[in-house]
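Presented below are the structures under discussion, each in the form of structure tokens.
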Structure 1
Amino acid sequence: MGVVIVESPSKAKTISKYLGKKFNVIASFGHIRDFPAKSGSVDPSNDFKMIYEIIPKSEKHLDKIVKTVSAEKEAIYLATDPDREGEAIAWHIVEVLKEKCAIAKDVTVNRMVFNEVTKRAVTAAVDNCRPINMDLVRAQQTRRVLDYLVGFTLSPLLWRKLPGSRSAGRVQSVALRLLCEREYEVEQFKTQEYWDVGVDLQNQGGEKFEAVLKCYAGEKLEKFSIGTEELAKEYAETVKNQSYTVASVESKKTKRNPYPPFITSSLQQEASTKLGFSAKDTMMIAQKLYEGIDIGGEIVGLITYMRTDGFYISEDAVNYIRDTIKMQFGEKYLSKSVRNYTKKVKNAQEAHEAIRPTDITMLPEQLSKYLTDEQLKLYTLIWKRTLATQMESAVIDQVAVDIKSSCGKISLHATGSTLSFDGYYRVYGSEDSDKRRMLPQLREGESCELLEVHPNQHFTQPPARYSEASLVKKMEEIGIGRPSTYATIISVLQERGYTQLEQKRFIPSERGE
């Protein structure tokens, strides 16, 4: 018999079914202690002494834990999440239980860690417990202390200088500065007009294609070479009065490699771009998929832990992925060798697996009747990305054609590409294929008929305001925040009125600026 303590009741329900009646699984409902929201909770002059208090809403849950543990005679298993926050929650629970003398003398305290809520992973974790990792606990405490000290130093100053402001923070203030700096760039941007000259042509076989004017009067044209409509029309008239011949055709094959498996930041970015999900919604849906879904009367965790910055996928999982590729698409779509992804995120400190399905053979279409629309969309996104990681590269044939005028002083340029082998694109269908411009078969010396010339007006564009996806990407690039905090930071900035979303782009409010 043993007591297993986890954070959430849904996770407790799933694990309880896996472990059976020999284990009593209960939930802490998240953190149980924190610094009181007042001055003096952390004392920098006294070796950063920390004062913790029980979070009021956690008291009833803690009472149940104390009562359950007090009756336990064998073992306690701390099965909180496999990250710094989870390690800290486990440590706080043990500290409170010790203070209340709730742990009997002969009862062992074990830290069990698993990356997926599956029967295989949970039972293996019971057999491979370890002590609480105090390095992880201290890392969490350090970040929390910094959050507290920065918040309690800056927030009162903010309240005095900007009445109505809610708070400042170590991470949220930097994120807000990113938004404000980008807004300043947008406001200061000066639009510049420029033109190009497009040309519609036809080869000797009657196939049409497009080219653009690249050299005029023997001079190579740069982006801003044609700055006015008058000049563009002048060039267009000259182009019309020439005949054209293909001068050169260059062809080369390029490969498009699959993206690495999802980590927290890339999942939030892709879900925002492809599905229109906010970072907060993405994490809520992923949490449910991780903790377990009722699949035909059995609670099953469908994805691995969703707060991670590691690209690693276990050897067993890779083997299942590769077997599924062969079964679904055939041998030619399987990468020749195992693809290993080792790219590191700035300040990455976790050693968790990437986000992947716990069982790649559970196809999205098989789960459709058990999942909500949003759950199915996110699971499908993760399933496709995971499968693609071990597939062959797509191969693109790229063609560049130079076309000379009869006078020799005008040159047109046309480009095109065709998909030679779809590779990992196969798992996405048409949705992830490159947008390709097809060119007809052209050969050197072939004459081309000019059909139409059209000057095209363009304007330079200001830098784009941050979307949720691009803000998360920027925060990751400069090492701001953690996988567990990206969504929270964005939500806090909106809830406190520092920024708002307009057409899915962040615009700082007057208060935020």
Structure 2
Amino acid sequence: MVMKKDLLKPVFLAAGIFVAFFMQAQRKPLVADKPNVIYIMADDMGAGMLSYYGQRFFSTPHIDRLARGGIVFENAYSSAYCAPSRATFLTGYSDCRTGKYVLTGGGIYTKTATGQLTDAQAQAKVNAAIGQEPDVLFLPQVFKKAGYITGQVGKLDWGFATTDRQLKNHGWDYYYGYYDHIQCHGYYPVFLHENGRRITIPGNTHPDAAKTGEWGSDSIQEQDRWNMNGKEVYSQDLFLQKMLAFIRKNKDRPFFLYHPTQLPHGPVAIPALHPELAFADSLTNIEKAYASMVKRLDDDVAVIMDELQRLGIAEKTMIVFSSDNGHELYYAYKGRVEKPYRDMRTGAFYNNVTNKFYSAAGGDVFDGNHGMAGLKRSNWEGGVKVPLFVYWPSRFGKGRVTGRLVTNYDFLSTMADLLHVPLKDPKDGRSYLSVLQGRPARSGGGHTAIAFASFMGPALVTSDGWKLRYYAPRKLFQLYHLPDDPGEQKDLSAQYPGKLKRMQQELLEQCEGDLENGWFSDEKNVVQIR
């Protein structure tokens, strides 16, 4: 006679196996649950250039789609300048820290284009300047630990010059683009690098990649901009081809693709005006060309999204869009908007204490910094606040806007959290995965304050909207309450001495006890290559 308890043994065994499997799945996500991740980083582009934020001269429907179909971070910060921004993004550390990454001078690869150095000699010099990098976990390594293949296409790593050795050390399986962030101020490279190999670009003949001037009112510069001799292949065309090839090749396994595009960094260069801009009579020709660069980036977002859909992997792909720093103007025009920046109504230059750049007075017809004060390199909001959209509607939902205080170096911690990858070194970044998933944030999970460096000195922003700005050249502190004063016009330091003192102490702590750590300069912070 078979006992009932014997009949139940297979049931209990199966249940036990299921529970064990379920618990294991909770600890470590299955490969099928790992999203592909594409991160697009615009270059020197403020939020005001997007029609999502009100750009009125042209539309950016595809980038807007990422915003409306995803999660918009309205309180996202980066660095004030390109190289520190990219270094913090890839390391997970604040740019007010020391010893976490090495910035090298750029321009050396132009010497290989003119025959002054071989590629091997240039890389040896850059490697010598970098030396032994700190033993930290880099962003692509987070993905590799989770079983991903990693790829980077565009303005490679953080610069201003990089090498095959450094890129491999950081965890990139595939990379294609510029090793030199000075050379990439031109859009028609004589050569690029792919997985350590120098690739000649037929038809491009300018050693400086056909870099032009920044003045639209200079007839010689304008002629040079549209003289297409020796400018056969546009770099963004190559980048798009390589990104699509990477996506197709790896469609059946999880991948991380990072696209640090040149667009729309100047000097302005585009093969032709975008049809939407060709007859915008209220714009100068250089403004039309600059806007066409933004449109080109928007069009490429559409191509990538269409390819994901065609391959059947759109629903398991997360797309993130942001910028490396605040807005910069590359469309100077005599009497309209001029460099050095000045109040175009009075001709007065900005001292960045009692007066500073605003689009209306400074002549930026696009309002690229979206009504904020300042531009790239500054510690005003317009220098460091960036657009940030996270698009994965099948998992994270869509149409949400959050005021969570985040920074670019939070992305590493967020991905480590999503993929259950332990961080071997304590990062400054905080995971915002709970925001993406629509869950309540755990206690102590977010930033109460973040500090960032600039060419003017460091600044501190708190999660409740207070901002302390240190203007290092005059050793001056200014205090603003951003919810009431987003344009940073009313200094409240005299009215709130207690708040001022507490924030000064917090800023000092985040600068490792020395405010000089947050006062960036190329002379002090960049290792020159000899």
Structure 3
Amino acid sequence: MEKKKVVIVGGGISGLTAGIYSLKAGFETEIYEKNRIVGGECTGWDREGYHIDNCIHWLIGTKEGSSLNNIWKDVGALEDDVEIIQSDKMYTSELDGEKITLWKDLERTEKELIALSPEDEIEIKKLIKYVRMSENIGIPADKPPEMMGTLDYIKLGSSMKNAIRLFKELEGKDTNDLMNCFKHPLIKCMISDFCTKESLANSFPLAYGNFVSGDGGIPRGGSRAMALRMQRKFESLGGKVFTNADVTKIEIDDNRKASGIGLANGEHIGADYIICACDTAYTFGHLLDKSYMDPILREMYANRKAYPVYGMFQVAFAVDSHIDAIGGDVMLDCSDIKAADWMNNRMTIKSYAYEPSFAPEGKQIVQVLIGLQEDAYDYWMELYKNKDEYKSKKEELTNKVLKKIEERFTEYKGKMKILDTWTPVTYHCYCNAYKGYNQSFMITKHSAKNPYPSAYIKGLDNVVLAGQWINPPGGLPGAAIQGKYSIQRILKKEKRSIKIKTGDFTQF
């Protein structure tokens, strides 16, 4: 019997995951990616003998035994010979000459926080309790929620007892509320350095708890290497990847069924099923008319207060020194170099000394990330219309960042060189990213109780959505999970079992 064909729009992590599970389910599968390399935002690039990593700061699912770890292994993202780099600290926050580190050793963190601010001891102990509650909370990844039965929910509830307690204790609060429980300004910064103030109050404990539990490592080789491993896995199973293949539309026949996709070069690619593993703002408005958009997703785009997005200004520096003066991720104040209100007061400096392959021998690469508000996108896009002005503004801000680093880490003074600078415009141009944001909508205390758009498209039974934009607040785990779910949804339409035989285990 002839195999049915699945065509996937987008070769990012969600598209690659969907492709691998599609092949394992027995479908003929093709991926169409607009860029010359797969990975989407999980990528990196080379400059002057250095490698710039764009994505993975830490990866949920590196810990053995979790559903997500099984997915990462099954799609080739993690393999037995891929070392997982596990730091002894999550990051360090500094302010006005003081600093605090979030250690993997939670007791050490607690003691140092209390020593820093004895008057906050009660709230510190409460925060540490929230972090302990968050240890070993796994992300459900077995099957799509709409396919879960009573027994599934009973099992999930049993495994998520601590999460349910945490959510209940912090219900109705956001990160700003959590910060304001503390008197010491550095502790406030420490919390908001990782989570935006609008994010739910459980965000920080969940993230730190995951790290403390031994998860959140970094695969050796970084983001691009991980995406390329997934491509090799996909192709080894018989899948075909077409790069430099810009998909411009989903073609609909006279029976109101999607017949395939249209490429920018005019070529038509037929398909039995289509998975849109790309930015949903591009899916609805380019590939399909906006009238097909799910009501929840429509509300997310319309209600900017309830579902904000952000942006980033990023710089990569070559450092002519083997000394790792930074020692991981360090968050510093940068309010004195703010270009506008849309720029945050804090910046992250990240050392890649743990990846010697990213730089020539005796040298290293350091990257900086400054968070931006949503309206920064409009500013940078307007500048981009005049390439000289755009370049000039990037250089101006980058030189200020360079000076800040040299002031703090004097060991690097005169030894740093700018390699590259990128803005929200970069993500928009490269990945069609909405507002140039490389994640998804932030869930806030103003969001709906169930803020997850449907993966189905009403009126187009053979088109399914995947990707981080239907799994807010996004990130690699959500992208991979939705990629897997997209195939289970197709299997359900085919009236087949959603269990997929996947090597050493059966993946639900």
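Readers should treat all values here as calculations from the given coordinates under stated rules, not as data from a laboratory. Values in this document were obtained by computation on a predicted structure and should not be read as measured data. Cβ atoms are built from the backbone, for glycine too; each structure is taken alone.
Comparing structures 1, 2, 3 by Rg/Rh (Cα atoms, Kirkwood Rh), which one has the largest value?
Numbers: 1: 1.09; 2: 1.00; 3: 0.96.
Structure 1 gives the largest value of Rg/Rh (Cα atoms, Kirkwood Rh) among 1, 2, 3.
Quick check on the output: 18.9 is mean count of other Cβ atoms within 10 Å over residues 126-133, derived from one of 1, 2, 3. Which one produced it? Present the calculation step by step, with values, prior to reporting the outcome.
On the way: 1: 13.0; 2: 15.5; 3: 18.9.
Only structure 3 yields this read-out.
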For distance in nm of label points 7 Å out along Cα→Cβ at positions 174 and 390 computed as 3.7, the structure of 1, 2, 3 it came from:
1
Identity of the structure behind 19.9 (criterion: mean count of other Cβ atoms within 10 Å over residues 214-221, calculated), options 1, 2, 3
3
With mean count of other Cβ atoms within 10 Å over residues 254-261 computed per structure, which member of 1, 2, 3 shows the largest figure?
2
If mean count of other Cβ atoms within 10 Å over residues 102-109 is computed and equals 13.5, the structure in 1, 2, 3
1
